[in-house]
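Quick note: the coordinates plus some simple rules give every number you see, no bench work behind them. Just so we're clear, the structure is a prediction, and the values are computed from it rather than from any experiment. Cβ atoms are built from the backbone, for glycine too; each structure is taken alone.
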Structure I
Amino acid sequence: MPPVTIPLPTTEQKLSYAGIWLLKKMDLAPDDGGMVVPFVMPGELTPLDDVVEALYLAGYVAPDKKRERYEVTPAGYAYIGQLIDEAAALIEEFEELEVAEVVARLRAAGLDVLRARFLWEWYSGELDDLALFQERRGVDPVERLWAYYLVSDEFFRALAADIEQAS
């Protein structure tokens, strides 16, 4: 079987993946690793501005003017539920298979391999701490400003490398 190569996502896809990640964080309580998304992002979170705008335009988040932050909408919670179902189905169907077989089956079905990998890791909690994600993969230096890493080519190269190396 030829080596697997995974193309980097488009800017739009990166925003979509980052939005999925952010919705999960917004859904969780701060004590459980969740986060509050303020109207005005501090400097270290400015890469999320476009992500929040995309979530807002999709109807997944809405401003809470009284609290000066964004909140997940009912449509956003429904979307999170769909993503959870999608990720759980992927894991159930493919968890016993070798990576090369999973990639072949996903491609044969016309599915996005990187999206499947992202959702799998998102659902399993592997992406909850992006600094730890980098450390586990031997990234040096680790990008501690996780919002920058979340929308970077380096992040998606790391996800793709997991697939490429294992197949």
Structure II
Amino acid sequence: MYDEIKQHIRAVKDFPKPGIIFRDITPALADATCLQHIVDIFYNRFKGEKIDKVAVIESRGFLLGAPLACKLGCGIVLLRKPGKLPSEKIKEYYDLEYGSAALEIHSDSLKIGERVLIVDDLLATGGTAEAACKLIKRLKGEIVATSFLIELSGLGGTAKLSPYGNVVSFLKY
């Protein structure tokens, strides 16, 4: 199953800037069988956990986390770029190689102590996912794990996230 998924992930050289190899999951998402396999590997790993919410990181995390939440029987929480959420929210800034960015979450997204699985498509340096962890912690949620379809090994993402609990990635490049 993992090999089939990897065969559907496209390597795009020099995107979004020279020297970067972008791992494009859109061909995997476009193939119904491959998409089902992706959702299944997440589900099989976390089905035994008590998860109250799946926190999904904009935007490809939405595509993986929503069907996973349905299979797990829980709701989702959106982690979005600033200006996208309509109600009261909190914000967390994080650094990028070329500046800074931020994530927001609705202030009423979690109840104290709810168990949260964070889902995104790719882990690189871990900045975005760390901001997600900080937001979940600020709302007094308990992080079950941060989980990713792909991890770009050697960029420090796992080390950055390990203080927040389990880091799970299924495909490593």
Say we calculate distance in nm of label points 7 Å out along Cα→Cβ at positions 24 and 136 for every structure; which of I, II gives the highest result?
II
Of structures I, II, which gives 13.1 when Kirkwood radius over Cα pairs in Å, for residues 72-151 alone is computed from the coordinates?
II
The value -18000 for helix-only ellipticity at 222 nm (-39500 (n - 2.57) for each DSSP H run of 4 or more, over all residues; to 500), derived from one of I, II, belongs to structure I
Comparing structures I, II by FRET efficiency 1/(1 + (r/R0)^6) of positions 64 and 104 (r between Cβ atoms, R0 = 35 Å, to 0.05), which one has the largest value?
II
Given structures I, II, which gives the highest value for relative contact order in percent (Cα under 8 Å, 6 or more apart)?
I
